[in-house]
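What follows is calculated from the coordinates using simple rules that are stated; it is not laboratory data. A quick note: this is a predicted structure, and the numbers were derived from the prediction, not measured. Cβ atoms are built from the backbone, for glycine too; each structure is taken alone.
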Structure I
Amino acid sequence: MHRLNLTINEELYEQARAYSFIEKKSISQIVRESLKEYLSKNSKTKQQAELILSVDDEREILSILKNDEFISNDDFKKKFDL
């Protein structure tokens, strides 16, 4: 597990503290769950992130993402009737 420092405003902190108390969860646990949910929502970005994490040639992947040439496997199969 990695440690992450996070700066938030007072109002957001107090809301998180109240939720933490009510749900009997640590603020860290709430942040982890929220981040996990946020990261799973956008499938195109999720696929791009997975591609970045799996690539050997960093320059190539950065070029693909910069030029927005990325296409998911499902979209590729549909496009070429595979």
Structure II
Amino acid sequence: MNLGGLGDIQKLQQQAKQMQEALKNEKVVVEKNGVRVVLKGDQTVEEIEIDGILENRIVDAINDAVKKTQELAARKLIEISTQNK
């Protein structure tokens, strides 16, 4: 069994975590057609406001969806890396 690949995956995971930590402090604000979205650099939604009303239910749903796509991406990365050995 070649453990070099496992080490590479762990290194990538560590780099990804460092990137996420750095991006958490960054924010992007977009306002369009009465909708205001505040998105953190780690792709989590901090706030959605529609016509002046905060919509936390939408924030929660989007953040759950983003988390699931990140988990899917992690599984696929592991799947691909084990197939390439």
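Of note:
- FRET efficiency 1/(1 + (r/R0)^6) of positions 29 and 61 (r between Cβ atoms, R0 = 25 Å, to 0.05) - structure with the largest value, from I, II: II
- Calculated for structures I, II, distance in nm of label points 7 Å out along Cα→Cβ at positions 21 and 37 is largest in II.
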